[in-house]
Structure 1
Amino acid sequence: MKKTLISASVASVLTLASFGALAESPSFYGRLDLAVTNSDTSTTLQGGTNGATVGESGTYLENNFSHIGVKGSESLTSNIDVIYQMEFQVENTSGNSDTFKSRNTFLGLKSANLGTVLVGRNDTVFKQAEGGVDVFGNTNADIDRLVAGQTRSADGFWYYSPKIADLVTLNATYLMTDNNQGAGTDSDSQYALSATLGDKKLKAQSYYAAGAYNKGIGGIDAYRAVAQVKFGQFKFGGFFQNSEGAISSGEKKNDHLDGDTYFVNAVYNLNGVNLKAEFGADTSGLSKYFKNAGGVTNDTTVSDVNVQVITVGADYKISKSTMVYGHYAMYEGDYKIAGAKIDLEDDSVFTIGMRYNF
């Protein structure tokens, strides 16, 4: 009896040891990112900021996508791993009761030779093509204030090819048509394609470039080109996108809107302090700022949209996991309805914040 128990115990230990050799233990991670912001009209504040009303000035505590998550992998064969991630946004400044919101959550298979396939919810490859060019990303000066198509979608499939010649990756997102019938787009199928070159972190290579196309996802058809390069302590980036509305009926009708969006920016590392400056412009009328600042989108006589933003700021890493940052952004614009010029609500935004990763 004792021998049987001992044998069973040894077998259990060997089984666990074998599993441990094949699996990467789930890792728990997260981010806390809080900022104090003063805004003239609250048009660019993070959604759900407690007490903030579009059109009114004030000073607010903003949550810049604080989140928690768990991720890991397990080897199925010598060349195929199953990978997984569950991530949730944590609302700590919101006035509503939704403490947790879904973020990138998926299950997938990864092969060094064949690439990676994911199923679930994730940023589209169109959005991911931005790389690191969004130097004020995840704040109220994120490029998504002027750029349409920065979409995190559910009920889809993602494919990422292996790096070809250690440089180029081909990627795709496809959303299940039946799951996304309520999106309002006229597209029979919704998908995105991209090709990336170099390293978005500018470490393995000192350059990054990408081209991407989006069909129907987020209610637009669009293509974009992105480039960023590093020279010594300087980083220079450029972003261009052409967007056309893909919704032809209802309150969200936008198929009469189209235009270009672009950004140029520069970052200089001065003894660990990243000094940043950026200029952006949009003529599509499909941006968040245009809608929040009073722009009319469902009138077919809308024309000559002209939105601009200038942002300057800096960030500094106190430690490997803690960063402080600040920026000032000035948004302004105008457009025409039936030939009559209308000014949008200007917004001056000043933010200081701290980010902690764990």
Structure 2
Amino acid sequence: MGAAQTPIAVSMGEPAGIGPDLALLAWSNRKALGLPPFYLRGDQHLLSERAAKLGLNVRIDASTPEDACGLFSKALPVVQTGPALEDRPGEEHPDTAPSVVASIETCVEDVANGVAGGLVTNPINKAALYKTGFNFPGHTEFLGSLAAVHWPQERARPVMMIAGPELMVVPATIHIPLKDVPTALTENLIVETAEITAADLKNRFGYSNPRLALCGLNPHAGENGTMGTEDRDVIAPAIKRLNEMGIAATGPHPADTLFHPPARTQYDCVIGMYHDQVLVPAKTIGFDDSVNVTLGLPFVRTSPDHGTAYSLAGTGEARIDSFAAALRMAYALANPDQY
């Protein structure tokens, strides 16, 4: 890894979850894990309290994004964002929600201003945020709205990817009830999702001709319309259009035969029709080392592929594999010529 020109910004995430643990543990093991310089936008006081609970001797210094790289070798740089917070691991408190949202907003602003190379977001508790007026289904949609603010000339259309060493997947529909999927699933949606995926696989991940495998919606991909017509009438025409656009897309494939090792050699990424169709195999195959990557944005954003894990917060038992992978991937995507 070459020298980083700009650090990676890390958002605080849910303060009562394992986000603080991950930042502290990652910095403590930065050399062994091969991590790029990063800074956390959050509360220095809370991090100090969490470090004490974890028994970690971590120097935590107040910083600016511009000073983070210089500090990183000797301290965890923290850009104070919001008021001081009491460290209450495992306890949901809606009063921390403004700090959680402000951390994400200011991290994106840092990337837009060129003082951060990319963003790694720690897990949030959406239910806690909803109680205070947060009206986005999740991180992905919120980041899309922030992109429109800071990059108004770009057409941001966020697409969620789970990327692991053995499998990369993208759901065409994300955080909606399963009963709403057939209505939401349109030919244009599938084409747009696949087009964005192929473009980022080529431009950011370095695939010269990305191969996409598209799942069917129904069992056995509909059995020629006998078990649902969406596969025949919506997904198949979308695949035809993608092929006409020069995108290597196949399907619709029955999802139950698409994820065993021989099948995985036939594609670079799977596009599923709904959230659990592709996230279940992705997390089963690579739960600890998969990364959530948002495609279709004018900036780099990754995230560990897990939740807030309240029960592990402050215990020292949180695994940092996915968080470390998210940091390395964010740096690699932001600096392809250095990694």
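Laboratory data are not the source of any read-out in this text; all were calculated from the coordinates shown. Since this is a predicted model, take the numbers as computed values, not measurements. Cβ atoms are built from the backbone, for glycine too; each structure is taken alone.
Upon calculation of distance in nm of label points 7 Å out along Cα→Cβ at positions 86 and 278 from the atomic coordinates, which of the structures 1, 2 produces 4.4? Don't skip to the answer; put the middle values down first.
Values: 1: 3.3; 2: 4.4.
Attributed to the structure labelled 2.
Check the numbers for FRET efficiency 1/(1 + (r/R0)^6) of positions 102 and 222 (r between Cβ atoms, R0 = 35 Å, to 0.05) across 1, 2 and tell me which is largest.
1
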Of structures 1, 2, which gives -2500 when helix-only ellipticity at 222 nm (-39500 (n - 2.57) for each DSSP H run of 4 or more, over all residues; to 500) is computed from the coordinates? 1
Identify which of structures 1, 2 gives the largest calculated value of relative contact order in percent (Cα under 8 Å, 6 or more apart). 2
Structure responsible for 1.01, with Rg/Rh (Cα atoms, Kirkwood Rh), for residues 62-173 alone calculated and labels 1, 2 on offer: 1
For which of 1, 2 does mean projected area of the Cα convex hull in nm², calculated from the coordinates, equal 22.1? 1
